[in-house]
Structure P
Amino acid sequence: MGEEWAANALAKKNAQTAAIPEEWVITPPPADRLNVLGVPRECGLLSEKELEITELRNVDALLEKLASGEWTSVEVTTAFLKRAIIAQQVVNCLTEIFIDKALAWAASLDKQLKETGRPVGPLHGLPISLKDQFCIEGLDCCMGYVAWCNKPSEKNAVLVDVLLSAGAVPFIRTNVPQTLMWPEAYNVVFGRTVNPANRTLTCGGSSGGEGALVAMDGSPLGVGTDIGGSVRIPSGLNGLFGLRPSFNRFPYQGAVNSGYGQEAVPSVLGPITSSVSGLKAFTKAVLSQEPWLYDPLCVRKPWDEEAYRLKEHGEGKKMCFGFMWDDGVVLPTPPVKRALEIAKAALEAAGHEVIEWKGIHHYELGQTVVSIFNADGNDNCADVCEVSGEPLLDTMVPEFPLAEQDERPMTAHDGDGPKGLFGEYVRLSTYELWQLQWRKRAMQKDYLDLWVGTKGETTGRKMDAIIMPMAPHPAPPHGKYSYVGYTMVWNVLDNPAAIFPVTTVDLELDVPVEKHEFRYAEDKKVYELYTSPEVFKDAPVNLQLVGMKLEEEAVIGMVEMVSKIVAEYTK
């Protein structure tokens, strides 16, 4: 059966390659070139106009040009399609390529604008890339599984219909790890996506293809999903902006997924973009289409302009930020600590207050969500792989022999099978799961009380947001991302969180520090990962801003303000 799955995977990959127009094929850079961010500008495929379009890096400005008709949707979509295809050839970030379908949508929008003089919606003509979970009628949505190849979707995911009604152009889909439950991006169908700033490093996951594509300016705005950090991790590792909203703020109906029925810590969708304005544009546009009318779980909560303008947060004039230097489990590496120091100094110089924030229950919260994720004994993912005979991956390390994974049992059940990122797969009884979920609720209450009990000395209000690491390290080498506690904690607590760029690894400043007393095995592993800044050359370093439940608009408003302050401070 092993030969059959491999042949089917190869056929799907070959079909993807065949979808690339011959005239868009470039001469790729040598394999030893690590930073390939400049390849789209250097390769000669893009015209000056196409370079101008794809390098605008401001979603609001791009929307203005599209709405006015200065740039047509066809020319903008074509430019991003070409750049996405270039990115594919150097970082392997795409899955489904549907050029004709995308351009037909774009042409329809141009026609309507010409006939009526009015843009179709708030995202008129904007190309938007989608993680390989969001079904588009007539196209595969295999999510990295061989078993799901060559099974075209019968209808669109709700998000796709919402984007189309808002005037957007879904134009490409992007790569993921098998099962989605990895902070990297590798599967046996499409292969591995790498980080365009340094191809020896991971692009993150599970929305890794989105992160790499947007970093290459191959998309102005992408959509990923997040159950443990899968929007925030690729955003952070690629120097981008990303938003993890609260449960059910955006419509998830009709998307494919792992862990169907696991609703204690559900996956959410969110935007990934190089433009901070993209976070607002996406959120406001999706909510304007009343998605709660199409997804029964979607919260009926329209865009709140007063929240975005930080009415409850001193209108942004004098704010108090809790700084979490570490989570009590894993100490951050030198470049991440330096990014925190930069952000603290910048905010204080701008007149804002910074207080220390330690948080509570972080290790237990991590263990709780891991147990919830693994409660099925990994039957869900194993059952899908068993259909095709493909291996159920238990590592993202490139050197690990795939043949050995193919030989072991497909099912894990009661802990007798493989270990993935989230540890050993141990089945829980219904009652044991209920107990975990009840404990989760108690910890949510404890954390809320602690937050509400804070009070800034200068503001007189509870702290406005937490600023903390997105991860304890920059993008690590492939297969080395081992700790997701900094992001996963907010999935179980259900706080919205946004990622923003601060700096990149500095070979002179970010030298390894002396060994400290390790708190947990994870702490030791991260310390030993950071042996030399040279390994992480050119890697971006981002931070995370966390707000209170369902205040996505305020989080967007705060991250706009904070990222601007930090950027101006570091000029």
Structure Q
Amino acid sequence: MRLDLLITGARVRTFDPRAPWAGAVGVLDGRIAWVGDAADAPRASRTIDAAGRLVTPGVVDSHNHLLLGFDEDAVSLEGASTLDEVRRRISAFAARRPDLEWICAENAVYSIVEGRRPNADDLAGLDPLGRPVFVTTYDQHSVWLDAVALRALGVADGGDLAWGRPERDADGTATGWVTDFYTSAMTVAGLAALQRDIPMYSPERRYRKLRGSMRMATSLGITTVVEPQVPLAELPLFERALAEGVLTSRVIAALFHPVGADAAFRAELRGAVDRAAAEPDPDGLLRLGPLKLYADDVIEPHTALMLDDYANRPGVRGRPSYPGDAGRELVDVITELDRMGFQTHTHATGDGGIRLALDAIEQASHANGTIDRRHGIVHVECIHPDDLPRFAALGVTAAMQPRHCSPDLVAGTWMENVGEDRWSRAWRFRSLMESGATVAFSSDWQVGEMDPLVGLYSAATRAGLDGSAAWTAPERVGLDRALQAYTVGGARAWHLESSRGRLVPGMDADLVVWSGDLYDHANDPSGLLDEHAELTIVGGRVAHSAGALSDAVGVVVGVDPVAAAPGRDRHVHVH
């Protein structure tokens, strides 16, 4: 046997229980062909000396919004923690871009105005040309409009929106705040209206975001990305990306199942998935299959479903995304989707939303006799202790984001809304892992930084990137366990444990050579933030090289706009 590629001089963390460490790894025909000591390795057409660097399986990012990305024709509000700063950035952008019909901005935080929701008056007078202003929150669950936009969209005259729920004062006047944005905007009617109304959501601009997000993912060592919410109408963007060679890492596209979808729509979803499975791309770069649903919304605007009142809103417990008795319609929907053979990926942040999702999955299993469907619940921000063991018992994956528990993010809105008595329920990585549940880590980019090294640091410390002290420290997990959640756990979450997540002969040659040995930072994880992915190999092909071990390959994304934002230590956004 002559290998295509042999990497020697490495510390290879295989995650193979039989041989957890090795000194070299070899690749042939896109698969791992040899793992062991360099002295015993077969000859290879190409050899790379890793010079002591760590080699791991490629990262599986189990929840990464490639389609959100960052738009160069919109204002980034990352790091803008005051209304004055928001107004300054939007005003300066409007002055620079007289060519645009709308002034769009992204990534506003909920706490931008203390003690109340932002409103249309807060955006008044920013554009001398009088164009409408449209602002999304960092998590895409809310929108902020000025008075010009309210008139242009008909909301000021009492009209509704297909892509959100306008809030109104007691007298019916629109405030400028719109909730339930992302869940509504990804429906068939919502997306059509959004693309008609808001230039930022045109197919070409969404495709441009997808291209940039994909380049960033590959450069960060991510070899499999789960795009968690793809409307059927936007599936052609991924098909185009595959045809044009944009998919430098593998993509699993979770199709969106909106509230209110009927049997005919579910049949469309089944048809799309079956057609893709019948004609897979030869390199295995694009796969469809899981379906995205919502059990509730988010904690910051008090719309996530809680079992008890919000600490600072007596009588308010949020709401389920599905109608019926306490959202029980979700139980019927997941039961039907499970019967149809679908794996589900359900957003749930509040302890009430998490319980509802677990109830739905349990009912589906009983009704259909399903074994090993591996439904997932994403975020799992605040879990009641009684529900924690149900993940392992039901075979449910917890798809979680380590960065989201950082105290520099949750201090303020999240902590205050939940209340100190429930902080012990927050992001229980360690407890879920020790219960036997599958935990799959992810970034939720661009809600948070895409870089898995930031996630590893956050999981290991539960401290802020600003050096702030750990919060809920008992739930910290060590570096090795966190890496497993990004590799072994991520592969298992998507039924890929026979092909990804470990470096074992016969598996896909998806791997990362890091800039150093990450385990050197096991006792002081802050050093992880100075490392990077030196080589990213997908299917045996060098998809990214920073240049130290091999000629530079691909577009190296040196700066994640989330990570680079000024003042990020003051953010209170979490999703």
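Tabulated values for the structure
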{"item": "Entry that produces 2.1 once distance in nm of label points 7 Å out along Cα→Cβ at positions 144 and 304 is calculated, selected from P, Q", "result": "Q"}
{"item": "helix-only ellipticity at 222 nm (-39500 (n - 2.57) for each DSSP H run of 4 or more, over all residues; to 500) derived as -11500 - corresponding label from P, Q", "result": "P"}
{"item": "Distance in nm of label points 7 Å out along Cα→Cβ at positions 128 and 200 from the coordinates reads 3.8; which among P, Q", "result": "P"}
{"item": "Read-out mean count of other Cβ atoms within 10 Å over residues 72-79, computed value 19.5, structure in P, Q", "result": "Q"}
{"item": "Computed 2.8 for distance in nm of label points 7 Å out along Cα→Cβ at positions 8 and 544 - originating structure among P, Q", "result": "Q"}
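Rule-based calculations on the coordinates, nothing more; no lab input. In this text the structure is predicted, and so the values were computed from the model without any measurement. Cβ atoms are built from the backbone, for glycine too; each structure is taken alone.
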